[in-house]
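These are the structures, in structure tokens.
Only the coordinates and a few stated rules stand behind these numbers; no lab work does. Predicted, not measured: the structure shown is a model, and the values here were computed from it. Cβ atoms are built from the backbone, for glycine too; each structure is taken alone.
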Structure P
Amino acid sequence: MSDYKAPLRDIEFALYELLGYEKHLGTLPCAEDATRELVDAILEEGAKFCEKVISPLNRVGDEQGCTLVDGVVTTPDGFKEAYQQFVDGGWPSMCHALEHGGQGLPESLGTVLNELTGSANWSWSMYPGLAHGAMKTLELHGTDEQKQQYLTKLVEGAWTGTMCLTEAHCGTDLGMLKTKAEPNEDGSYSITGSKMFISAGEHDLAENIVHIVLARLPDAPEGTKGISLFVVPKFLANDHGGVGERNQVVCGSLEHKMGIHGNATCVMNFDGAKGFLIGPPNRGLNCMFTFMNTARLGTAIQGLAHAELGYQKSLAYARDRLQMRALSGAKNPSGPADPIIVHPDVRRMLLTQKAFAEGARMLIYYAAQLIDTEQFSQGEEQLAAGELLALLTPIAKAFVTETGFESANLAIQCFGGHGYIREWGVEQNVRDARISMLYEGTTGIQALDLLGRKVLSSQGELLKRFTKIIHKYCQAHAQTEEMQEFVEPLATLNKEWGELTLHVGMAALNDPEEVGAAAVDYLMYSGYVTLAYFWARAAEVALTANTKDDQDFYTGKLKTAQFYYARILPRTRTLKETIKSGAKNLLSMEECQF
């Protein structure tokens, strides 16, 4: 079984050569001291931690899972010790403000670290990952007192955090939630209700857990406009800022899941638990979107992580596994058979994984830089970054998790029957990957967000932000002969993207169901075109690289780009037809005819 190896060379390519990370850091006031040498040192140390500490625990977490006894959750062997090592290394504080004990480094650098931890051990990485979202929510919407009381402990990693949205009767439709918040005389609130699917809701890694909870005030209007946001700690803070009295929030049960067994997914019961309002009353969903958008991009990283891990494992296996002879003649004449990497169909599966993993990395790192720009710029630059991020977030979350799952499945296929056996780790990778298309909004929900809220509701303006970038890129390389195999089809699809958007928008004027009927296919079409843009840029870098020492690396990038355009991008042809087929073929059949 191959172990995870941090793909630092591919990361350097995406960060520095494709996206100009050194120049980007120079624009950020928080990164004045963040030289390339510092960034590289951070990534090298992060890689060591992931490879040597948490990657070996990945299978342990899957086989042992978490246990619940009398409301106390115990994580798998080694998880607690690994988390303490993570805290001792200062990793939780990396991308948080100096005034709260953070190191003040940009979010984009944290995104790279999240890829490393997620690929090494997704179940473990969720514990600090969810705490990061809780911190961002409190940083943006919490009072000064709340920041002082909770952020310092969260930033240092002594406490972790969760997001408590879902209830048994409502998943995405949060307007139906029933958890109540009754005001107390001391200005706090009494929170009563039950939440489910709460990742890292209870565990033994940290001394306290800070829950970010959606609930309704007594006079709240119905629907999503009547939701408020509260911070509800497992232990109330004492006068010295440490752990005090136990709050009335307990883990009622652990979910029995298909995958990510090492992370505790809990039913959390709030029985008059003391909570504190975050932000304005009845504006909780607006505040919670800070957490949700952080989590959605984090879930996109999960898609990348499972694609990368599956690719690494199946590539190593394909190089070693001997099976049959190449049809063009023996490639390993001294052995009984050829390694399966010589066979075209195995190459197809490996290249698909490689194209999706490396393409996803480019997209996610690009989005992470937009987060930095939106946070630290002003005016038109800030607006442009925010609108691009709004458009790309649902694409990243849904498309990358869909293709990540496809890649994880292809890894099993590369192993043949051995892929179905637990010891190789690729069947776990598939099980762990499957949740990524469900939580933080299913693919269908992300697709409605993209097509309905982001594209059509803005009359296409958000889409134009990105298609103009692609258009200018294609124009700039219109006369570059070696780039024609990329920019010509990209320019055609970029134009067609706008035409399909107009087609759906016009059809929706007569029947609003046309939006829902087209949404998922539209999102996947958008994802394939988006990755085509990044693969065109990758090909350009590879073609213009001057180094001879890394020629195989750059040639591999160029050939992967060619594979993507020849073998994967044509999927847009089918999606175009299904989008234009309309809603009638979905809705004409009566329920009794199913």
Structure Q
Amino acid sequence: MHPTIEQVTQDIIERSHKERNAYLKYIDAQAEKAPVRSHMQCANLAHAFAACPIAEKQDLAETPKPNIAIVSSYNDMLSAHQPYKDAPDIIKEAIREAGGVAQFAAGVPAMCDGVTQGQPGMELSLFSRDLIAMATAIGMSHNTFDGALYLGVCDKIVPGLLIGALSFGHLPAVFVPAGPMPSGISNKEKARARQAYAVGKISRKELLEKEAASYHSAGTCTFYGTANSNQMMMEIMGLHLPGSSFVNPYTPLRDELTRQAARQVLKFTAMGDDYRPIARMVDEKALVNAIIGLLATGGSTNHTMHLIAIGRASGITLNWDDFDRLSKVIPQLTKIYPNGAADVNHFHQAGGMGVLIAELLKHGLLHKDILTVADEKGMDSYTKEPVLTGVKLTWKPCPEQSRNPDVLSSVEKPFAPMGGLHVMTGNLGRGVSKVSAVAEEHQIIEAPAVVFDDQEDFLAAFKRGELEKDFVAVIRFQGPRANGMPELHKLTPPLGVLQDKGFNVALVTDGRMSGASGKVPSVIHLCPECEMGGPLAKVLEGDIIALNLQTGDINVLVDEDEFNARTPIPNRANNHHYGMGREMFGHFRLGASTAETGASNLFPVD
């Protein structure tokens, strides 16, 4: 094991000792060898199985069969979650045949950032994670279950499901992916169309045709944004079955993997001999593995918040310094859009998660000894890939090396010597930058600030032709407490246009960017946020801002005494708290912690 990984892990264990022990003590007290429902009052139990078929009523009333909860984010508007429509029936049949009972415990809300991008609804997106966690807890609170299956894919949904699951950490849990849609037009072609539309070279109809050829069927979007970063993380933490994350939906293999996930959770209940509660699976080593996977693949910056919130749900304190220290020793091993031309289907075909995990294990860059949902404990099972022979599901060893080294490389020949995310620090606070998709010639910028308090104002200035120059766009009051921290991905096409024209441009904000954002240098998640008096609220039009993505420095080049004497400009916007449901989320905004502590309402932060 690489000494830096060992040291970071040990530091996390030591700083989390008190909270982690308190969490595990509570979880251990909840475990029941007998079916949980056996302790229920008759009236409670009768309510719990009133809608079940006669045979299942008898099972739940009279036998020691385990009862498995299904919690799903299905809706038929989200392409990624539409394949879950038939999953409950598949799961129930598989569990019934394996000697258990399954009940659909809860449906959780699931919104699509691709639909709400640049719209008012995007201001609910980040908070939907905590709402999903709460909805998960409500479904599980009936306390009749001995295990759970969690069905989710996209941005805030998997982190929300996992946070909710950890509140019931005494139960075993398996996460069930749905898989990506088949490849459509290339991501480069899609990006070119967006930039062409931004400068009026193609019509709305032409752009829509390109977008529809990219997002064209059921399944996860194929670029490597937050949704597919979720899937990578669930597998590298051992919460998915090996090799299951990127199998396309509506295929025989996909359906059989769903059946196997259902059968698998039955093996790990407290009623059996191989009890594996999710509280014990999501430990310090598993979370470090998740960070390593994120860095090695150039994954989404959103997980610099989500993983911290997940850690807090399991009594573990992560911080951005952990990401930064690991980034210095984890090489970038993939080139998946926006970090390259390929999509996740190409990554999967190249050997996918099995080859990636094997490569990291071989070089001591991943914790091997974690508890997983595979039959064999540890990560060795995750160096295999699933195959279907007739109707029989088995796993075979992955290829010893990538089938396509232009998409999935090796530690000996990485695409970059360090991970794809850097922590940025300086007199503008602390933030995050995704380096993996930014060309080296654009990683160091020094230019005057152009300051906006709303992304729409930036877009209007672009359309007026006022941004044909070198500049650093400062977009203020975009943090969790200001307006819910919407993604600012709508800014990517115009910034890309200006960069392609030869201008040195960058983005600095206390808001977020999409997991799909890439080639324009940006420093995001700046803390403290402007709403809390952060230093970004002191920046004036024309101030020179210097950012260096290679060294992790972000500074405004103003005399220190002068800058300190400035009063932060207050947030004068009042149009982000009402309409499209935003008026109901005031308490989420007021109670949100910082981006660096997970941007959450659910866990108190000192």
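Some notes on this structure:
- Parent structure of the calculated result 117, given that volume of the Cα convex hull per residue in Å³, for residues 162-273 alone is the read-out and P, Q the choices: Q
- Source structure (of P, Q) for distance in nm of label points 7 Å out along Cα→Cβ at positions 322 and 442, computed value 4.8: P
- Top of P, Q by mean count of other Cβ atoms within 10 Å over residues 10-17, largest first: P
- Source structure (of P, Q) for mean count of other Cβ atoms within 10 Å over residues 114-121, computed value 27.1: P
- Source structure (of P, Q) for FRET efficiency 1/(1 + (r/R0)^6) of positions 386 and 562 (r between Cβ atoms, R0 = 35 Å, to 0.05), computed value 0.05: Q
- Value 13.9, calculated as mean count of other Cβ atoms within 10 Å over residues 42-49, assigned to which of P, Q: Q
- Highest-scoring entry among P, Q, by mean count of other Cβ atoms within 10 Å over residues 170-177, is Q.
- Structures P, Q, by mean count of other Cβ atoms within 10 Å over residues 18-25: label with the highest value: P
- Structure from which -10500 was derived, helix-only ellipticity at 222 nm (-39500 (n - 2.57) for each DSSP H run of 4 or more, over all residues; to 500), options P, Q: Q
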